[in-house]
Structure 1
Amino acid sequence: MAEVDIQTVYFVAKDMARLEDFYGSALGIPVQFRDENKWTQFRLQRSAFALSSAEEAAQGAVGAVPVFQIAGEAQDEVRQKILSAGGQLLAQRDMGTHGVVATYKDPEENVFQVFRKSSAR
């Protein structure tokens, strides 16, 4: 069987600049490149997250739920940045020795999660 990996996960953005600012401010992820108002690619460590215009997206594209993993005890700091940037906390789940996952909505109602591994592992 061939090796399979995810290259990029993207949201279709109605307002590219607004969402680019949101994810840059809320999660501190830098822009890798931008193709005018069609595509914004963010730089992550081992994968890619991007914003796409409707014209650039796959026909019939609907939302996925990307999970951004953060290190250390930064969960509270990240939550504050997300809320300050215009995000909304929907839920938080403590999974004990596995970690904590928080579910948010961005300013365009896309759902994403932030996961922090437990330090007890």
Structure 2
Amino acid sequence: MLVFSLFLWWYGRGWLAVVKNLRNMLRGISRLFSVPQLLRTLLAPWRRIISYPGASLDAKLRAYGDNLVSRAIGFIVRLIVLLTALVISLLAVIFGIVSIVAWPLVPVAIVVLIIKGITA
């Protein structure tokens, strides 16, 4: 009876748990890297470093250049973090798909390996 219950769980709720774990892993990666916030602030200045223009044209152009550089640095850093989150998410999806496909094969593999071990 215990073996039957194990197989019912393995091919039922256990398999669904693997799918839910993949979904939770992807949500965790999104939260870890703050993807929604990074997307909202992609063009924001880096660390809110903003130069305020003075009265002269030279001061205004310098402030404009400083703000442009600050936004470019912020964009580059945020883009690198977003790309890192994308790569890690893709690796998690690949691992999850392999797990979902391999999940029903594990009990069969155990039986086959035990038989091979006995006959070898």
Structure 3
Amino acid sequence: MAEAFDDPGRIDGWHAHIYYDPATRAKAERLRQGIGERFTARLGNWHDEPVGPHPVSMYQVAFAASEFPLLVPWLMLNRDGLDVLVHPQSGDSVADHTRFAMWLGQPLPLRLEVLRRAPVPG
């Protein structure tokens, strides 16, 4: 018997994490301004120190599924060398940041031990 497929309908929204360092912060600021001017998205706080699973400075962009086909291709073309993690909000933080994640640029080693796994049904 074939294994069931995951239902994309369980995705509540999307996050993009824009990574930067002191030398690339101006690029990150320019990108943030461009996102804010063009898309319906919530721009999170600047984190100049590692926070949560993120090993370097970053800010988060939260957006609805309807923005995905517009925002993600725009990020692909305009990230200006910055590394970006794009992941769904499916209810399983570990899977969202690993199995279900998409990287633009170089993947970074995330600190997964700080994330919550979804409970196992049963």
Practice task
Given a value of 38, 4, 4 for semi-axes √(5λ) of the Cα gyration tensor in Å, for residues 68-107 alone, point me to the structure among 1, 2, 3 it was derived from.
Solution key: 2
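From 1, 2, 3, which structure was FRET efficiency 1/(1 + (r/R0)^6) of positions 60 and 100 (r between Cβ atoms, R0 = 30 Å, to 0.05) = 0.00 calculated on?
Derived from the structure labelled 2.
Bear in mind these aren't lab numbers, they're just calculated from the coordinates by the rules spelled out. Values in this document were obtained by computation on a predicted structure and should not be read as measured data. Cβ atoms are built from the backbone, for glycine too; each structure is taken alone.
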